[in-house]
1. Can you say which of P, Q returns 28 when relative contact order in percent (Cα under 8 Å, 6 or more apart) is computed?
2. Looking at structures P, Q, which one was Rg and Dmax of the Cα atoms in Å calculated from, given that it came out as 20.4, 61?
3. Given that FRET efficiency 1/(1 + (r/R0)^6) of positions 40 and 256 (r between Cβ atoms, R0 = 35 Å, to 0.05), derived from a single structure, equals 1.00, which label among P, Q identifies that structure?
4. If you rank structures P, Q by FRET efficiency 1/(1 + (r/R0)^6) of positions 16 and 264 (r between Cβ atoms, R0 = 35 Å, to 0.05), which sits at the top with the largest value?
5. On distance in nm of label points 7 Å out along Cα→Cβ at positions 56 and 160, which of the structures labelled P, Q is highest?
6. Compute distance in nm of label points 7 Å out along Cα→Cβ at positions 216 and 248 for each of P, Q and report the one that scores greatest.
7. State the single structure among P, Q that was used to calculate helix-only ellipticity at 222 nm (-39500 (n - 2.57) for each DSSP H run of 4 or more, over all residues; to 500), giving -5500.
8. For the read-out mean count of other Cβ atoms within 10 Å over residues 144-151, a value of 24.6 was computed from one structure; give its label from P, Q.
Structure P
Amino acid sequence: MRIGILGRLYPASAAATINGIMARMATAGATPVVEQGLARRMAEGGHPVGPGTGLMHTAADGRLDVLVSLGGDGSFLDSVDFIGRAPVPMLGINLGRLGYLSNTRLEDVDNAIQALVDRRFTTEERALLTLQGCPGFDAHDTALNEVTIHKRDGAAMISVHAHLDGRFLNTYWADGLIISTPTGSTAYSLSCGGPILAPNCDAMVITPIAPHNLNVRPLVVPGKSTLTLNVDARSEKYLVNLDSRSVVMDHAPALHVRRAQHTVKLVQLEGQDFLDTLRNKLSWGLDVRSGMGGR
């Protein structure tokens, strides 16, 4: 089995940890294949990759069976962009705190690697969003979590005129607007008051960021919808974000957000469950008055 390795390598001390994980993969009978940029940063940190480790520039030339993202949820989102349309399942191993996407803990890495090698896992397809009308992203025009329109720095709020499937929906006077997938409903959208959706829901969430009108609330729309956005910004420039990637825009033609035609496959190991992750991250079932768990 060829297991791809990708990560941001922050802090630099993580290089030793990553080398240790790759050694465990080799011991389990897998061939680790490291993204070239990560391999270079590891060498600069004094921990070059060992012999027998493959290198890849793209997911295609890595000829991968599975891709492992090392780091947090930000690293995982980078890995989704790296995979692109390649049908390679992804697993996130968290090098810090438990994440929603990188939900395999470092102390469980040996069991996770053996499960990958033995192919004792299932895959779950997650929807992506695609953005049209914003040339700054070129071919990297998809997002697993969300598409966000946002004002720049201390600029005045922006006006976003939104049409849903060709019909006028609303004008949002706000700091910005989030369009999230079910996967992204537990990310930026949640912090702005949006609802949590189960990952297999066929829907998108439209969530305003600090709206001027307090009666404007998050809205769940069908996943097959097309959202058309026209932005007015007093400062003439605003930000468009796809997950962790961002470009500065001026008064451009309409932006179109819809579900992408392809999906991303996430590895589900035995004992991993979305509800378990929610309870761990949000402390559901925990009586904060006594520190005792409940049911």
Structure Q
Amino acid sequence: MNLARLDRRWIYLLVFVALSVPIITQYTVQPARMSDAERFFELVEGIEAAPARYAFVAMDFGPSTKGENQPQARAVMEHLMRRRIPVILFSLYYLAEPFLKSIPEEVARQLEREHPGETWEYGRDWINLGYRPGAGVLIQAIPKSENLAELFEKDARGNRISELPAFSELRTLRQIAFLAEFTGLVGVFDNYVQYFTSKDYTPAFGHGCTSITIPEAFIYLDSGQIQGLLGGLAGAAWYSELLRRRYPERPVDESLMLNTGLGVAQLVVIAFIILGNLAGLLGRRKEGS
């Protein structure tokens, strides 16, 4: 068989199979350990579950980075909801609106299947502020506000925030114990680093980024401006693995399956690279003999 003349469609087919089989069979292997993801996990574990203490989760991503940002956001959202930390969902990116709605609803259904008799409800466990225009100007207004419920006024469903059970006491930045932000967009993350803080208070900050922006994100991690980082799909997979260890009844999620499929597909590509180079080397030797 002449590998140099192998129809490349066979290569595409094998990569497709390598990606698909772990998802179809729900087969997973343990992901690589990510210390920065562990720091993110410990941040969420360390949040005090107390009345009028909230987590602020910014999902600033759309379909183009869904493959990496969605598993990150889903895992962190699940962790917060398991710990009964009320979550305020928000975005500066209009294409994020479907994810602001679907992710918490999917997590709530999963948790209710795991824990019959318990419920996770909108208005008690989370609210969705929806897409908000204004970017840096809006973020700057948050630490200055004395009444955040009035600043945002209504949620994405049209409810007055001051009338929702768990969020009626939302007033100042100091009540936000934790900020999580997920994006692959240029410049969006900077708004939170610069402006989601006051002179005497800065919430704990965890960031989820795409693989291509990991080197830039590490600068903020090393400086202490963020305290946890989920880098690409690998970061989401390790966070998911930590959740499985903390909650043994938890089912395998998409991040573990996708990470396994990606690893297998990369091995297939590497194998073809090696075989292609060997075929080229042998071909040149035959020509020279």
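1. On the way: P: 17; Q: 28.
The read-out was computed on structure Q.
2. Checking each candidate, the match is P.
3. It was calculated from structure Q.
4. Q
5. By distance in nm of label points 7 Å out along Cα→Cβ at positions 56 and 160, the leading structure of P, Q is P.
6. Q
7. P
8. Values: P: 24.6; Q: 14.8.
Here the read-out was taken from P.
No value in this document is a laboratory result; all are computed from the given coordinates. As the structure is a prediction and not an experimental result, all values here were calculated from the model. Cβ atoms are built from the backbone, for glycine too; each structure is taken alone.
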